[in-house]
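So, here come the structures, one by one.
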Structure 1
Amino acid sequence: MKYLSYIIIAFLLVTAYSCKEEEHPYVGYIQVERALLEASAGSVTVTADTDIDDQIKLTVDAGNSEWCTATANGKQITVTATQANTGADFRTATVSVRCGYRVTEFTVLQKYEGQQYLEYDWSKWSATGSDVQASDGGGYPSLFKEDRTNFWHSQYSPATPNPHWIIIDMQKELSVAMVRIARRYYPANGNNYPSVKVMEVHASADGKDYTNVGGFTFALPWTAPDGTVVTGNSPKVPAYEDVVFSAPMPARYIKLVITETNNTNGVAQIGYFKAFEKI
């Protein structure tokens, strides 16, 4: 029995020693925030957050063009747009960063002329609300799709009166400067549905305390820019409404409250919901 105990102890000592030999040494950390460039050619410098003293080495992947370069001087990384962005959309490049044994990457974004806002990724967002007709339009998941033929529809079977409310959970706190509320679209005749007359937008960090940050009113009849008087669904109705906050608001939750509709039965639809940061 004593002999067996010696064997077990020896085995444990060998195992512990072997595990210790395979432990990896600390290699440090490095993080680099996104670099933002204006539409015109120019440079911007970002600082790498790192505890590694080795030289930083950079590799730029700018897609099919060479509009972006990057150089490092100590912890300072200077990114340069060698060409102006004359397109109608922003463009991005990915910069790979190696420092010692640690590798990371960051994004370079060059704005298009006049761009003030950048859309957040909505792929993991969710929503709930006061009511929904899930069999018509697709329900809450439709709020996070570009296709406006998919939409949230207020409950009408049985009928649900105003107000209707929807809470968007963006899953983490973001600095929101603007939201976009799209209207339902009917491709057969190109109509947009102006069912929402008055909407309030509220923002919250914790889902409990909300602040009213804006809203919009779209009352019928409405006169289009070409002078046409619109009294219902029409291609002339704007596809969406932008609600710009007076200042960027830290928020995880956005609450949309429809207090009035452009009909007598309280029916409303929303094509999608987007949130934007100020850049």
Structure 2
Amino acid sequence: MTNAAHDSARGKLVRVGDIDLWVDVDGPEDGDVVVLLAGADTPGFRWTRALVDRLIGDGYRVVRFDHRDCGRSTRLGSSDAYLLDDLAADVVGLLDELGIATAHLVGRSMGGMIAQVMALDHPRRVRSLSLFGTTPGVGDERLPGPDEDFVEKMTFRLFEGPPRSAEDQVAWIVQLAQLMNGELYPLDVESETELAAAEVATGWAVETGHGVAAFSSKSRLDRLAEVVAPTLVVHGSADVVLPIAHGRALAEGIPGAVYIEVDGLGHEVPDALVAEMWPVLRHHLSAAATWTG
């Protein structure tokens, strides 16, 4: 069994309000909790062992889960619209069900947006923020849109239509990873294929309501000064989905935020980046653990 397949087999369903969330909790029971928030349309195990094992090795208890409408969590119909507020409320409810008072939040892309909402509207539940390749506001006209070439390629994929066979679905997911990949780290096609295969095996859908939630939610750009949790922002200069101005806006708006701009990184958090960023993230989490706000 591959690492991706093993990770995808872990976990259980936890009832949160009216939905079920597939949750995997790993690490020492008495460890400070780190919740890893996945990006849009992707299951929790998209945060790989490269980060999970490092966190556990430092004594943290790690929570990964599939957002509503994704993976093995409750799937909603096209008429069941929701916002980032609802996805943040899911996290708060999950923490309640797991008996967790506060947690460090590490979010990528949409996961980073949810983390911001939690820091703004549920500040007592958040010990720190670590935001990778995310934005304070999708569609905010003060920030640039996606790369035009990327939009053109995505439009072509849309008109081409989603694949039907499992093999073609895996190839479709890998192709998307290639489109979002920067030039700093070559795409590990073998690992990406394993992850994609696990994703398809655990309930993949070409599109969920996550994109609509991100676009329909209010921009947080004018509220960033309200964030009190210690914050780390990591953004790539070659991000074609959320250009570098989005990361800079987060870092400039959140008081005391630590900002790392990675030259050549795309809209990705590969294992190689995790290895290089680990000393920074480790220090950030350790310092936040003693923060009294």
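Coordinate-derived values only; no laboratory data. In this text, all values refer to a predicted model and were calculated from it rather than measured experimentally. Cβ atoms are built from the backbone, for glycine too; each structure is taken alone.
Identify the structure, out of 1, 2, from whose coordinates semi-axes √(5λ) of the Cα gyration tensor in Å was calculated to give 50, 30, 16.
Corresponding structure: 1.
The value 14.5 for mean count of other Cβ atoms within 10 Å over residues 94-101 was derived from one model only; which of 1, 2 is it?
Of the options listed, only 2 reproduces it.
Ranked on distance in nm of label points 7 Å out along Cα→Cβ at positions 158 and 182, which label among 1, 2 comes first with the largest value?
Top value of distance in nm of label points 7 Å out along Cα→Cβ at positions 158 and 182 goes to structure 1.
To test your reading of the models, identify which of 1, 2 gives 0.55 for FRET efficiency 1/(1 + (r/R0)^6) of positions 86 and 254 (r between Cβ atoms, R0 = 35 Å, to 0.05) when calculated.
Matching structure: 1.
Which of 1, 2 yields -12500 for helix-only ellipticity at 222 nm (-39500 (n - 2.57) for each DSSP H run of 4 or more, over all residues; to 500), as computed?
This figure was derived from 2.
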